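Asker: Below you'll find the structures, each written out as structure tokens.
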Structure I
């Protein structure tokens, strides 16, 4: 049962996870960041964010703390503060969450939570900043935030912020698994065995089914026995892939029945579950259905 009941003024909104269907590193940029290519695919599964108006001007993170996340670095609180400051707004809000997306698994949980707060408070506070401005604000919080703001499957370049909507992909089901390892993106980018000079891929390559790979996958499999063990287990049901900088893995299926049978065939005790693709984020509809300016 939720610790944030529907009564008592809480507004409830989804924060969907994502998968990277491939990830290439093309080189290091002058600013020290890396030039990437990837496809973000959103899922019809993720966290749930809760928002409630306050009578003062404080932004308060309430409910159980997220393991491994310093409260001072909570992206949801930072997103609310950033939006409020950019609009010279002064209302307060309580923010809670039910976490389902594993931390450090490459599923974009923190970025999605932040995007949900930006989108929701823009609506609930009646600020009307628009998607492009919210994406720009989100980019200062993390490279993956804009794709969750725009809310659709996309081809991404730069550090992941330059988004091109993809033609509608076939619906897919995924057996998703987490080995419980928190992969540090910063450490992986410093790995000497990371391929940083992949040739650029074309969108047509991806759409035609060319295997484009994930630059972090071989590095993380060599470094983390738990990730390698997860790949071995998932290999019994299909071709496992790493998402983002890991450590989460997934196997794709064309239909839900096949995916369910594959999930049931995995060894007992494996942390794996079934999810479905969502080419349009469930957040977009949830925000549109939320009455405007209801938390002021």
Structure II
């Protein structure tokens, strides 16, 4: 059976309610990296009030690198949420795909050349590509607040970003012994973890393709080996990100998007997750749902391409 996970915005945004009531959405994901005017507990309370018993996955940011302070072009440093170390020079990849070279690191601050073309917004996720990358710490302070709030409300379903080993899963279960875990695989180290897990491990894997594709290395064709490895190790694995991206930039669905959906289905994926950029606007969300409905009809016919 095919299932769909949609990403909901903060509960102060009307679009959250449209997603929550949509009959084609089986589960929802809340990205704790989005800005909300409420406390973590109040945020979760407001969300579950409108879910109609749909499962809520709380997506913790963990070691995902994010900008915490606005950085204006040519005005110095970019401040991150984690201290990092890496052999210099290394490359920083921004969300729009643009790149700069990291020349110096000072605690949580990095100094790049050339400066980013546009202001780098607080909360924006970035990737660093380089040898011997080390990210200090795992849970952020906000992650810990959400875990405690979730336990108080009887919620135990989490997604962990940038999982790299069993220690990451154990760290969550040390805080919530009842935690159910989706491990987001987004790096080469995460793929090494996948290759070493056994069939009895009580976690679900997610092929988080946006960051995974960025971090896969120079030979981008390796993404297909990675996707096959993840679903082979975990038949219940979820495929996420870079789904129906043609709607984000406007226009009708592309043949590439249709081919991608069908290819992931043929690989064995049966649960798909829609991203923030697709879900947060009513128009693009409705377009994505329409294509998903057509996709369900297509595979129900048993068409063999």
Structure III
């Protein structure tokens, strides 16, 4: 009888652990539609996947610091933004210091090299990629453009740029139509140009790859959503939603509405009053919000 109880108890423990593991695995594997889009369509390639003739576009005016012309004179190369560089292959030589491999590019009849102190076999056996953020793959740009051009997405950030690259304020959580995708800059390789329903054209810089070296707020899934964000908040009135899209608040808004509009506070404190307590939200920008009975009664936005 004692053995039966022990076996029964062990069975329930195993069952409970299995259920917990299942729930944890389900939570961990939960990703957004935008993240899934990135993972399925955009996989990081390495130089072993490159083919001769593959093209890259330069996103800066100056020659990348790690790219050298065969002539060795860098001063001759200016105003390179928009210039195409074609991958020609790998060349291995042996020097007195050991083996050296050159990644060879060509542009306008001139060859440029990126030097690595490794043998070709060693390079091709790894996921090595040259550190040249100034050169963005044309295939990467064209593929992203083919997937998104003409699509209606909802933009999640009010931090826009003009098509000339000048910072400007916009709206968030509104529908936009993707006009085209072009090369970005050496930090954000893509620029997504879009148009609002009012005809305003603007753009944001982004990447289809998450990176520990890049702000997580710059990735595609942090900037856009495929579904209408308003559908998640049917209780929010239309006039309040219009304020939220402009990152504004108004007296009488709820805490949730204010949070959606301007984000989580950097600090929260309680202010005692005769009639109870006020809750004060403060932001590092100098903005603050004050709530009473869950509704906004005072604020300052900076």
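Throughout, read-outs are computed from the coordinates displayed, never taken from laboratory work. For clarity, every value in this text was computed on a predicted model and none was experimentally measured. Cβ atoms are built from the backbone, for glycine too; each structure is taken alone.
Asker: Name the one structure among I, II, III that distance in nm of label points 7 Å out along Cα→Cβ at positions 51 and 259 of 3.8 was derived from.
Answerer: The read-out comes from structure II.
Asker: Moving to a separate point now. Tell me which structure, out of I, II, III, gives 54, 47, 35 once Cα extents along the principal axes in Å is calculated.
Answerer: Working through the options, I get structure I.
Asker: To which of I, II, III does the computed value 17 (relative contact order in percent (Cα under 8 Å, 6 or more apart)) belong?
Answerer: This value belongs to structure II.
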